[in-house]
Structures are given as structure tokens and as C-alpha cells.
Structure P
Amino acid sequence: MFSNLTPESNQRPGNDPIFALSEEARSKISNGERVIDATLGCLFDDNGELLVVDAWDEVAAEIQPSMVAGYAPISGVQKFNHAIIEDTFSDFQQLKDISVSSATPGGTGAVTSSIVNFLEPGETLISPHLYWGPYNTISSLNGRKLTTYKTFTSDLDFNLEGLDQAVNQTSKENKRVLTVINSPCNNPTGYSLSSSEWDGVGEILTKASRVSRNSLIIDLAYFKFGPKNNHWLKVVERICDDVQVLIAWSGSKSFTRYGARVGGIIALNRDADSRERLKRAFSYSSRGTWSNCNHMGQFIATKLITDDRYKEQVDTERNAIINLLQDRVDVFNDQAQKYNLIYPRYEGGFFVTVFCKEPQAVAKRMRDKNVYLIPVKDGVRVGLCSVASRDISELVEVLNSCL
């Protein structure tokens, strides 16, 4: 028996723990057990059916195979690249004018492109300590590092001081620094930065850019489901002369098409030559990893963003989903406050993290009662996106009993 795997690859973990726990819950359900499954980040209705935006399928039905059977351009279909810029910046024409974009397989691809193009091997991505796990996986796989700072203050506000210290220290050690902010509706905490917190992020990175080359990747995976606060766009406009701002755009959540793997990276730069270099860099790294992206998915997403009729239909369908999700958020907040559970401000989104000691043990006790959550650092993540409103009170009661 032998293995030719490299030492690093020989020690890789197997299935993602979130998907493993979800499979365990689904197995129990298929065997007739009653289970509350709050593991995966997919939207389900109150009958346990996957929620989908029907407009996607209506556009798909109009497509002739010859229109999408061929390879898409490596950087993405041009109309798609323009469409995601429009979808992101809306009325901020000045930001559209200085943006370039490239298609990626979901937001994951955009994060990957950011890490490999804006950090050299051995350099560091900065993230809050409560973060989406693949940030570390992508960094490690590509020879980059991840450093974290405590996500919240003792008052459960965003920890700007911690960010400042991490950015300053890393800027002294590296020529390049990349910071990731996942807001609104952060995964796993559900937190959305306030206007003043966005101002603080901008000030910290602008100051640090005097020492090293600082870039910011804003992960917008859930931005269609968050508070209607566009102040972050004003901050982006203010800092983009000093900080390389990148946007990870994803269609997975906004169009409820997780398996379509439709996403894109957007970069802002006022200099036309720099924008051209950005496009070439994204194209090169795309060719060396996933090559081309889903042609049909780009076609459909473009139509849904740019065609007025379909855009209106998407807005109507998505608003119904947002209202359903907001009802769950309201029920959770009401029930959690009855038990004085400790968790950050939660205004909307797929997840919330409830803080506790020994998260693994808490999650195990809950699984023994057929309630499935995800243990994270300092707490457990509750995926309300997949929990029926009628089950939330029970979920909270079981959680409280297992703390």
C-alpha cells in the first residue's frame, strides 16, 4: 500500500462538515424521523420544499441549445459582465464607470480570484474570526495565509479596533494585504455592518494603504436579503483611490440557483490601463483553474437583470421570499429574547449565530434531540433559511435547554 499524494494532500479532510451534518439529518428524515434541519444555506418553504425563482426556468425554456451549448468566453459573456456591475451598483453611475468584471463559478470563484491575484504566496488574508470556512480552505490550498481578529466587541458591535490592529500588523509584515468583509447578512453570524461601521472600515484601510498595498474584497453573497442600506457604496467610492476594492457577486442566493454556479468578480479602478490589467489577470487565473463558466447560467442571469419584464417578475418573487425569511427572523428574535440568548444584531439573512460555551457539545446534545445546527467558533449557527416558521419556537427552546 502506498500513496503518491503530496504530504499536504495526504492529510486533507474529507467531506465538508456542514454537508456531512446535513446528510445525517436528511438520512433521519428519509427514515421517517421528525428532524429540524438548520444546517445548509438554502431557502426552503414551510413545507420543506426548495424555494426557487420561477422566472429563471421561464427564461431557460426560451433558450435554443445552440445559443448556450458552446464554450462561454473565459472572462465571461460580455453582457453578463456588464449586467452584474449594473446589479451591484444600481444608481451609482460613477462606480459603474470605473468597474471591470469577470465571470466566476459562484461567489467562491470570486473569492479565489481575489486571493490568488492580490496576495503573493505566503501573504495574508484578514477576516473576522467568525467566517465562512472556505476562506481558509482557498487560502491554504493556494499557499496563502489567513489571520483573524475577534469579530465583535463586548457590546456585540463590529470590532473595528480588532480590524485596525490586524490590518496594521499585517501591513508591516507583507507588501500586500487583502481584507474580506462579508456584509450584509454575514455567514455565519447574520450581522450587517452599520453605516458608521462601514465608515470605520474605509478609514482603517485607507490609512493602512500608506504602508502597504491594501485590497478589500466585499463578499455580497446575501446582499439581496439584507437591510436596505447602500452606505457601503459611498464608502467604496471614497476609498477606491487608495484601496483596491473587489466585489464577490453571486447569483446562487439572489436567484436561488445554488447549483448553477453563476458568479463574478468586480474590480474598481479609476485608471483605464489598470482596469485592462485587471481584466487580463482575471482571465489568466480563470483559464488556469475552472477555465470557462456556465454559459447557460450567464445567459439567464443577464436576462433576469436587464430585461424589464423579467426583472419585475424576479423582484416580485424575491420579495415574497424575503418576506417569508423576515417572518422567521422576527419569530426567532422574539423567542430568543425570551430566553436571553446571546447573539449579534440580526436584521435579516439566512443565518444567525447564538453564542455559547462548548459549541460542539451543544450541537451534539441538540442532534440527540433531532435538531441540527452547525457548531462554529464560540457558538452554533442557525440556518433559519431552511426552518419552517412553526418550528422556530421549538428550535429555540431545545437550544436553550442544551446550553
Structure Q
Amino acid sequence: MQDSPLQTLLEAEKIIFNFTGIYKGNNREKTVYKKLRQLIFLGFSWLLEISLIILVILELKDLSAIIGPLMLLIQQTAFISKLFILLSNERQILTLEAKLKNFAVHEFVISDKKIMQKDLRQITVLGQAYRISCVLCCIIFTIGPFVNKHYKEYELPLPGYLPYVVNSEFKYAVTCVYQMFSFYIAGGLNSSLDIFCCKLMEVASSLFQILNRQLNTIGRNDIQNQAEHFKKCVSFHNDILKYIKMVEDVYSYIVFSQFAASAIVICTTAFEIASLPISTGELIASLMYLLNMIIEVGLYCFYGHHIQTMSDGLCSACYKSEWYKTELNVKSMVIIFMENNKKPLTLRAGKMVPLHLTTLTKILRTSYSYFAVLNQVYQNNNS
């Protein structure tokens, strides 16, 4: 497809993945350099994970002391899980990219290209806004010790266990760099993983929208061969279904791990804001962190819901067309197609949890339930 937005849709995320050695795609760079970068970035992520695990274990009896580290630990664990699922699916992602290019065999008129350009421009802008929001959240979360005079001497940007005592400028500087670098890696890569998936999902929605328009033209006088036109629509539909199946196979467990973590992280963040004594700076950081967590799961649910809505319109598009003017064999094919597509397509996280807006409300309700229980336990312990 010449001049197609599909050609550059994933470029920003692929550059980030390639830079970190997580995914090189068709890049023929020497494997040793990729592996070295991958080892460095994964190593920093694992160091932060291990330090948080040890701290949570050591402070397990003090709920107020572990709530902050626990919040970071759960999200960091989800991030590492998503990362390793992506690494294990590198070949499938290459196949998925090839599938995007294969849509060039279909005939896209100017109006179809405009639909796609509009949809993909929106997800690109939204993705950039989400990435900037994540970066700002990381900066606000770690900048406290450097701008707030009320922090103790040598107080670190993030909680975590250290096998040494930070009692000098050198140790403090090295530890701060390690913590901030690890945290920024997690924020940057995690947001890129989310945006990458949402872009792939929006492609499916856009293709369904184009298919709806094509189905709506059945029976028009300017179409010479109605049977051939409908067969092309069916072939296009099958290609979309195969593409969505590939997206679900690659991202199903990535999204599931994020959903599982998000319910707990939203709960613990809300508990920290509502129940624990924190400074104004910590309050702003926690509020922004909470907002980003809700946006993160909201993006998956929104674009999953969009796919469901677009696929639900296939039968209506056929019915609103002038199919009754076509030959008997075309009418039969249209009726069979409508029968087969009565049920809208639903993407599922972990092959279980449907991706739509109802799921978002369920996650928020679950988080509130966890928050209520956690708050009650905390109040009982302090009464």
C-alpha cells in the first residue's frame, strides 16, 4: 500500500525496542550488540525488582511501610512479565508486521485511506500523550529528594533494599543514577508496549470500518460484478480475522498480566493517598501514578471495545446495502455472511477477560473492594 500510514505506524515503538535490544525486527545488526543492550536494560530492571522484593519481605509486618514499595513491586513485576512474553513472541510479531503489509493487496479507495489515516493519526497522538504522561510521572516520582528540603540527607528517589549503607556523596550519586535509570527504563518500555498493542488493535478497528463501507456498497449500479465484489469483501474479512487472531495470540497474556497488576496497584495507590500521612509532593506523584494506571488499562479496554463495536456493524452494513437487487447466489452469500457475524468479535486478555469498557468498570470496582478491605485492616491495626 503506497503512502499508507501502516508503513510508519509502529516506527517510534520499534526504535525504542531496538535501542534497548528487546526487539530488533528485520534489523540485521549483529546479535552480540543487541544481546549486550538487552542484558544491560534487563539487568537494571531485575535489580530494581529484587531490591523491592527484599524490602517488602523485611518490612512485611508494617503495612504503612510496605504499601509504597508494594505498589512499585507489583507494577514492576507486571512490566517484566510483559517484557518476557514479548521476547518469547518475537517471531510472531515479525509475522504480524508482514500481515500488515499484506493488506496492500486489497483495493483501498481514497475514502478508505482517509478513514485509516484519521484513525491511526488519533492513536498516534494519543500514544504520544500517554508516553509523555508516563515520563512526567517518572520524573515527578523520583525528583522529590532533589527539590524538597524536608527530605532527609541521602534519602533516595525510590524505596528498595540496598546491601550497603549510603553514607557518602559518591554512593548516593551512584545509587540515585541506578534507581532513576531503572525506573525510567520501566516507564519508557512499559508505555511503549502498551502503545504498540493499542496501535495494532486500532488497525483492526480501522479495517473493520473500511469493510463496513465496502459491504454497504453491495447492489450499487456502478459495481459490474456483484458476486466478485462480495467475495473480495469476504476475503478481506477473513484476513482481518486472521490478523486479530495473531494480535490476540501475541498480546493476550501481556494484557492479562497488566490487568491483574492494575487492580492491586490502583487499590494500593488509592490507599496510600487516602489513609497514609504523605507530603504534598508525594501526594501529587501518587495521584499522577494512579491516573496513569487507570489510563493504561483504559486504553486496552477502549480499543478492544472499538473493535467489538466495528465488528458488530457488519450485519447492519449488509442489511443497509442494496443486496436485494443482486442475483440469487449473491443474496444467499450475504445472508450466510450475516448469520455468521451476528455475534460481535471480542478480544480477550489471557483468553478469558473480554477487552471492553465494561471490564474497565469491573477492574475499578474490584480495586475499590480491595481498598475498602485494606483500609479496614489498617484502621483495626491502629485502633
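Quick notes on this structure:
- For P(r) over Cα pairs in 10 Å bins from 0, in percent computed as 5, 22, 31, 27, 13, 2, 0, the structure of P, Q it came from: P
- Which of P, Q yields 25 [relative contact order in percent (Cα under 8 Å, 6 or more apart), calculated]: P
- Comparing FRET efficiency 1/(1 + (r/R0)^6) of positions 223 and 247 (r between Cβ atoms, R0 = 35 Å, to 0.05) across structures P, Q, the highest value is found for P.
- Label whose coordinates, when distance in nm of label points 7 Å out along Cα→Cβ at positions 31 and 375 is calculated, return 5.4 (choices P, Q): Q
- Origin of the value -26500, where helix-only ellipticity at 222 nm (-39500 (n - 2.57) for each DSSP H run of 4 or more, over all residues; to 500) was derived from one of P, Q: Q
- For mean count of other Cβ atoms within 10 Å over residues 95-102, the highest value in the series P, Q is held by structure P.
- Computing log10 I(q)/I(0) by the Debye sum over Cα atoms at q = 0.10, 0.13 Å⁻¹, for residues 119-278 alone across structures P, Q gives -0.61, -0.83 for structure Q.
Taken together, the values in this text are just the output of simple stated rules run on the coordinates, not laboratory data. Note that the coordinates shown come from a computational prediction; the quantities given were computed from them, not determined experimentally. Cβ atoms are built from the backbone, for glycine too; each structure is taken alone.
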